[in-house]
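Have a look at these structures, which come just after this line.
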Structure P
Amino acid sequence: MDYPSGLPALLRSRKRPGPPRRVWFFRQHFFLEEECIRACRKLGLEVREWDLGAGWDAASFSSFLSGLLEFQPDFLFCINHIGFDKEGRITEFLRNSEIPAAVWYVDNPDFIIKAFPGNVSPWVHLFVWDKHYLKDLEAMGFSRVAYLPLATDPQLFRPYRTPPSWKFGELPAAFVGSSWTQRVRQQLARFQGEPERLALIEAAARQFMASPAYKAEEDLAALFPGFSSLPLQEQIDLEAAALWRASQQHRVESIAALTQTGLQVYGDEAWQEFLPDPRAYGGRIGYNRELPAFYQCVDVNLNVTSLQMKDGLNQRVFDAPAAGGFLLTDFKESLLDLFKEQEVACFHDPEEARAKLQYFMGRPEERRAVTARARERVLAQHTVAHRMQTVLEKLSAAFF
């Protein structure tokens, strides 16, 4: 991906003073992209969407450069470093052109960027949804890193005046989410024909489930003394496989045990393989079109968080109350950073999950009170527009 030597200087000469007003948005139809684009426009930004498609080649890079010259963005934005090449050529070009980039990580950044140091740059400002990854990113060499938790889009997640129980029924308790079967299969497929590695992953996953550690690499290193001497990408692949296998086991075991209370499970068809009674599986629920209404039709919506965020908060924590649904969630310290105790209902272990599920199913007034307080907090402080406003403030302080 070569570019004219004088192009960065030309772009530097055209920089506008003042706060950022134009954003170049790298996208690949990934989680949260549409919500961030709407939020940017709500904040008055002019957005140029750039869909990378199959990846970079000479034609796409030429089109990218032409677009930058024509649009003259004040900064670039993406989720999870989408749009950046492994070698760091885009990062290099932005650095030479003095165009800042904002990257919001909503997945483990180690698995995405750790093996590609060419993407480290003072002109890249990272934001991460789980504060425990801040030190790791700084250790990689990123000088601008900030905590930015997830949030909801109230344009999507809002209460219906009359919940559509005619469509979903009235359910005492439900969980909506992935069994992660497809993701785990993709991770394990890299080690097919390597039974020793697959056994190592299984053992590390089981150990990581009970570990207070934030990374599975510690369990892998304990089980396999040669782990740290492996090539970095191989270490990352093993850790990713162990983490997602652990997350799957944790979620499946937690959810399956609670179906005895009447909990219904919605998500991918693979759930039927894991539930003691296949009748507890209710089918798929569409995130954008169905989930906001579904949350209102359930007395108790359950949340079991991925182990890649042992202290982070996922979308349900914000989406469910925004839609007017009551949520019972596994406890994370970050809950009390963003909510007050009377705004959330949580559990610490499987026994408490069962007890509280049964408790709240019989207390509609208490559910409504918690949900109302949580929704007020979310709309006041935890929308995607709030998060994008934080991004703009951080970029303005650093670059403008």
Structure Q
Amino acid sequence: MPAPDHTEVSGYLEALCARLGEQYAAAELAYIQIGAPLLWGAPIAGMIGKILRQSRCTPKVAAKSIDERARNAISSLPQEWQGKLVAKLISEPGPNSEKWSANHVQSVAHALARWCRASAVLGQELRPTGTSFHIYATDLRADGVSDRSVADYLSRILSGFRVVADPSFHSTGCEHVIARHDALAKVAGRPTKTGAQIVGASTIFDLGVDLMDAARENGPRGLHVARDFRNGLLLSFAAALPQRARALSHLAFGTTVVLLEKPYVHVVLPGRMLKMREAKKRFAGYDKVLINPVLWSALDDYQRSFRPLFDDGPALFPSMVDMGAAITSPQLGRLVGDLTCKHLGVRVGIHRVRDNVATEASEEIQSGGYLAPALLGHKSAATTMDSYDHAQGMRAAREHGAHIAGLRSAPTTLRL
């Protein structure tokens, strides 16, 4: 049977829609897509899948850029403050050494706006003092905000006030309130991070491999199977490349991910995708070659058989609902959490996947404790240990579990 081309499939779908209606026409073409890999191969199945998606997907409103979101946050501040904070954006003229990332500008603007509203309600001046900071921090804690977040909010208010109102502003009282909540936060630990989330980087990687193997067994016959393979690849890649969600969301074939000779995977990330000071982003980046035969084979299968079922784009993790677009970093974080919660029984976010990598490296690799900060891109080992402290003794726990399991299965002779 000769393989149909794009025009023939599109015309066939239009005729079906006219005869059966859009819903039944799409369902019938979906059945044809299931058999397409056997009849004509994966490329034709991918083409049919794209035509189906085009008929089902409506154009999405383009998301605002982070620069636009930062400017929108600034617009809620007093008029006399706005210009000075806008000038901190990297998109504005001026030395890069004095710029902030758009994400940080947005966070500072939100913190200042919240401070302005609270000051108006409490009838106090906008100029921070130790007393006003203490009252504000107490209100935040009463609303359920953690000490870690309280310290972050107050720090942003302080740095933002120096930019928009008084560059020479200094308050020992304000610094004391921030230091107090910072110390309380260190004692309490991070509320979103628990020891139960340390399941092991290898466990997360293997879960991804299992999901991809299940998708391989089903074959590249439809978008939902391709989605399952994509999800498995996301978990395995996140464990093999412990980067933040922002970096993972920018991975794409041919630019940031290149398959070299097996088992080498070349990953190149420009500085703008990484978490670092704006002044360094132009000259810095991430350039590594991963040696991982399992990951190489998965990427090769994905590129040839499963990725074409989404669209013609290069994004490593394409969106299911927005054709031609990649999954955004917030969506990526939620997806990893949903997958680990479903299959492992505990929600492990992308940041916690990084902690799993650091923990396993520290306990399983010789001198791994010294390697872990470099593995995660931390400038200070204390930053790495801040999360690793929640997972002390992962190896001991594993060995104890194996010992108990061995005792349960060992034959025992009862002496009566």
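Quick notes on this one:
- Parent structure of the calculated result 22.7, given that Kirkwood radius over Cα pairs in Å is the read-out and P, Q the choices: P
- At a computed 1.03 (Rg/Rh (Cα atoms, Kirkwood Rh), for residues 218-257 alone), which of P, Q: Q
- Identity of the structure behind 21.2 (criterion: mean count of other Cβ atoms within 10 Å over residues 154-161, calculated), options P, Q: Q
- Origin of the derived value 5.5 (distance in nm of label points 7 Å out along Cα→Cβ at positions 66 and 202; candidates P, Q): P
- Looking across P, Q, the calculation of helix-only ellipticity at 222 nm (-39500 (n - 2.57) for each DSSP H run of 4 or more, over all residues; to 500) that yields -13000 traces back to P.
Any read-out appearing in this document is the output of simple, stated calculations on the displayed coordinates, not a laboratory observation. This one's a predicted model, so the numbers in the text were calculated from it and none came from an experiment. Cβ atoms are built from the backbone, for glycine too; each structure is taken alone.
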